[in-house]
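Every number in this text was worked out from the coordinates using simple rules, so none of it is lab data. Bear in mind the structure is a predicted one, so any value in this text is a computation, not a measurement. Cβ atoms are built from the backbone, for glycine too; each structure is taken alone.
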Structure P
Amino acid sequence: INDNKPLISLTISDATLGIENMPFAGATVDNSGYSVWLRRNGDNAVLATLTPKNPTTIPRYFNSLTFENQWQLDNALPDNAYNILVVAGDNLQNENVYFSFTIDTTKPVWTQAQLLAAVTVKDPTTLNVLGTTTKKTSWLISGGARKAGSTIKVYVGAAAATATLKDTVTASTTLNNNTGLYDYSLTIALSEGANQSVFIEEIDTASNSSGRVLLGTYTVDATPPVIALSAPAVDTTTDAQQITVSGTITD
């Protein structure tokens with residue numbers, strides 16, 4: 001998740017005997033009570049004991065109890081992996097549930113220069129690198145993402161905000177040791193036209209976005225020039241030693 005002040009919600013329930021409203025006493029005592037802890041992964045250090053919703057109205061024994069803990073707005077959790085451990089007993093037996101989550105608020109950051117160094121644009125048939133002016137309307141875009149498993153989106157248009165999404169691909173989860181990035185490749189189709197700007201956006205698995213970063217501006221011209229001959233007329237026969245040839249070339 002990309003929220004370091006998360007709302008942590010859960011429910012403890014026991015439909016038959018119910019759970020006593022007290023901290024968990026332990027399996028070696030009488031399996032009664034409940035406890036809910038927020039812990040840091042790795043060393044399992046307890047960072048907080050979570051409290052139930054409306055604690056003053058909880059009876060001594062309850063069949064269902066809801067927790068809604070909004071993490072302190074003035075004490076945000078740093079980017080890290082965490083877990084919630086829930087333990088509850090009904091005097092006969094106990095149960096514990098463990099679930100983990102990772103907080104990641106760091107955006108993948110790209111400058112245009114970094115993107116140009118990490119991405120190549122090629123002809124998908126010959127694998128030749130394409131220049132900023134090309135007759136190819138099909139492009140193979142290969143590059144690397146900052147983070148494993150990121151979603152890569154490629155846009156084409158005059159400006160980042162109005163560019164059209166051309167395709168989306170998921171980056172590898174295996175690090176390329178040569179580049180320090182996570183590989184991806186995709187093929188896009190372009191229309192003919194000048195000044196077509198290509199933007200790339202990386203969105204990591206926690207939904208942090210790099211924003212649309214300009215890769216470059218390209219001209220695609222797949223149509224050859226048209227030659228129209230106007231003189232001399234077709235199949236003209238002449239004995240002149242010099243003739244005038246006229247016509248037009250358009251592109």
Structure Q
Amino acid sequence: MLRSNFVLIFIVLASLVLPATAAEPADIYSTAPARGLLLVANKWEHTLGIVDPEAGRQVAKVTVGVNDHEVTASPDGRYAYVPVYGSSVVGQPGSDGRTVDVVDIKARRVVASIDLGRPVRPHCALFGPDGLLYVTAELANSVDVIDPDTRKVVASIPTDQPESHMLVITRDGRRLYTSNISAGTVTAINLKARKPVSVIPVSKTAQRISISVDDRWVFTADQTKPQLAVIDTESDQFKTWVPLPATAFGT
């Protein structure tokens with residue numbers, strides 16, 4: 001059994017939308033800095049919510065493409081990158097998204113739409129230490145790599161598994177890990193070589209994924225039983241299960 005103590009924190013974030021009043025018009029936030037704001041993907045509304053957490057209110061809402069499941073901010077806090085998944089949910093019929101919308105957070109508007117070149121249902125987007133944007137491409141069984149300066153896809157890394165849904169990246173940029181929903185696996189990718197080095201069986205279904213602050217362990221919840229899988233990032237192999245009080249969704 002793993003001897004380290006794991007503290008698991010499950011956080012649910014919901015945007016608080018309050019109407020503007022005569023004393024507090026909505027545009028008083030138009031000159032607010034981009035930093036310190038919370039970005040919320042409003043999936044069924046097809047919008048990006050921009051929330052001031054200190055004021056406890058949504059200060060802007062930007063219309064994006066159909067079904068924005070996830071969002072990430074650029075390291076400088078200037079832009080939000082919103083993968084446009086399409087009208088479906090995972091594994092179900094519907095439209096297949098192929099773009100990532102770029103929102104200028106301060107200007108509160110979409111300033112670009114990055115075409116991934118084919119319908120892939122892009123889902124999770126994260127910046128790596130190298131400054132590149134990594135986006136899971138579910139229908140392509142891959143992770144697309146985007147140069148944010150040119151707003152072009154510069155590489156596509158295979159995961160060798162269907163429905164690669166979420167991803168995490170080590171802080172040294174050495175490894176990237178994806179959770180692959182219907183396969184119930186985690187793929188470990190060598191980012192320098194841009195190729196998979198291990199496919200790790202976990203359960204029948206694997207949804208979300210996270211990584212410890214020291215990059216030593218990767219976690220994903222078993223979607224069929226109340227347990228959390230722990231993956232050793234040194235060996236890129238399954239290590240142990242952590243029992244949970246109930247079946248978990250996120251980590």
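Name the one structure among P, Q that mean count of other Cβ atoms within 10 Å over residues 41-48 of 11.2 was derived from.
Values: P: 11.2; Q: 16.8.
Structure of origin is P.
Could you tell me which structure in P, Q was used to calculate relative contact order in percent (Cα under 8 Å, 6 or more apart) as 9?
The value was obtained from structure Q.
Out of P, Q, which one gives 2.5 for distance in nm of label points 7 Å out along Cα→Cβ at positions 89 and 113 as computed from the coordinates? Kindly include the intermediate steps, with their values, before the conclusion.
On the way: P: 6.3; Q: 2.5.
Value 2.5 for distance in nm of label points 7 Å out along Cα→Cβ at positions 89 and 113 corresponds to Q out of P, Q.
Tell me which structure, out of P, Q, gives 4.2 once distance in nm of label points 7 Å out along Cα→Cβ at positions 49 and 145 is calculated.
It was calculated from structure P.
If P(r) over Cα pairs in 10 Å bins from 0, in percent is calculated from each of P, Q, which structure is the one that comes out at 6, 20, 17, 13, 13, 12, 8, 4, 2, 2, 2, 1, 0?
The read-out comes from structure P.
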